[in-house]
Structure 1
Amino acid sequence: MISIIGLGTMAGALAGRALASGHAVEIIGRDPAKAKELAATLGGATVGTAPAGDIVILAVPYASAAAVVSEYGDALRGKVIIDITNPVNADLTGFVTPEGSSGAQEIAKAAPAGAQVVKAFNTLYSQVLAAGRPLDVFIAGDDEQAKASVSAFIESLGLRPMDTGSLPMARTLENAALLMLGLVAHSVKHTDFFLGVTILG
């Protein structure tokens, strides 16, 4: 079971790809009617009230992420929390997180004991992810077993996990997302692209 907290485009894209790969998926959102609507649109997803899956994808805006994690509290104990957020400021020039920290690290502070936060999927646009392409997914986390679980999940979606190191590397991944926003604004002019690794030789 994969639990997805959030009702936006990334929640839908991840749920759709997970369902297509044979996972059981539950959708959790503050608005039960919208959660039911998204689940019905996806076909095969259920609606939950508290995360039941061993992997919980946090697909909410960063501004509410820590509060959501705190709200579910003990229901997240012992689970792997995938943080896909990007804590960028309103004018897309920097971050709202404390200097030297990352969104993932701040979310980890709000998580209950035994929960492991892994940064992933934050450098992918929802429509690119939903299209079914073979993409690279950069991950960062402190717990090797949690990263192994996330990597296996990513591979099951037909994607390639790329481990970048410990959780503080999430700041670098969030900078990569900021880079992508800069490309959209100044050169590429659209979001139909992704960052990946080409291994030579």
Structure 2
Amino acid sequence: MTNSAIIFDNLVKEAKQCSLCIEHLPYGVNPIFSIGPQAKVVLIGQAPGLIAHQNTKAFSDKSGERLRQWLKIDTTTFYDESKLAIMPMGFCFPGYKNGADAPPRKECAPTWHNRMLDAIRPELILLVGRYAQQYYLPEYRTLTDAIKNNRDERFAVLPHPSGRNNRWLAQHPWFETEYLPHVVERLTPRLK
């Protein structure tokens, strides 16, 4: 094993054992991410939901089905960490707040993201949802603004695929008809 492979493996082990915010996690620590050193694409979502927490598998719910449909990715490719890395803003399920999933814990991204991104150097980063967009493209006031106006070719911005965003999708039909085909065109060759 090469020195860089050992360093990468140690980074993954360290992140899987993370317990920085254990006292704030009502369902316990269960860091959920999937990352391989050769992945050309990284998907940065918000945080695992309860189903993902229970299955220890990101996007293993209806939101994941919709996301894979949007991106025209089969399940096997989606979970192939050598092709697509999945790295949420918060690695563990944060519990609930006001009847919905709580926001991702703020400790994860500054602790792990740069180290992981430096280790794999992706060609494309998919920012899924407002939390990821605010962290990586804070110059845009809204998610809609970031989707419409982002010109940084390293990033593609998507709304969260939750059913809670059905109204946004209905109000912005151009997202599925015009924007998504462009994202898929950029994504597909990088997943080969």
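Just a few scattered comments:
- A value of 18 for relative contact order in percent (Cα under 8 Å, 6 or more apart), calculated from one of 1, 2, originates in structure 1.
- Identity of the structure behind 0.65 (criterion: FRET efficiency 1/(1 + (r/R0)^6) of positions 122 and 170 (r between Cβ atoms, R0 = 35 Å, to 0.05), calculated), options 1, 2: 2
- Here helix-only ellipticity at 222 nm (-39500 (n - 2.57) for each DSSP H run of 4 or more, over all residues; to 500) was derived from just one of the structures 1, 2, and that gives -9500; the source is 2.
- Each of structures 1, 2 was scored by distance in nm of label points 7 Å out along Cα→Cβ at positions 98 and 130; the highest score is held by 1.
- Winner on distance in nm of label points 7 Å out along Cα→Cβ at positions 90 and 114 once structures 1, 2 are ranked, highest first: 1
We did not get these values from a lab; they are worked out from the coordinates using the rules stated. These numbers were taken from a predicted model, which means no experiment stands behind them. Cβ atoms are built from the backbone, for glycine too; each structure is taken alone.
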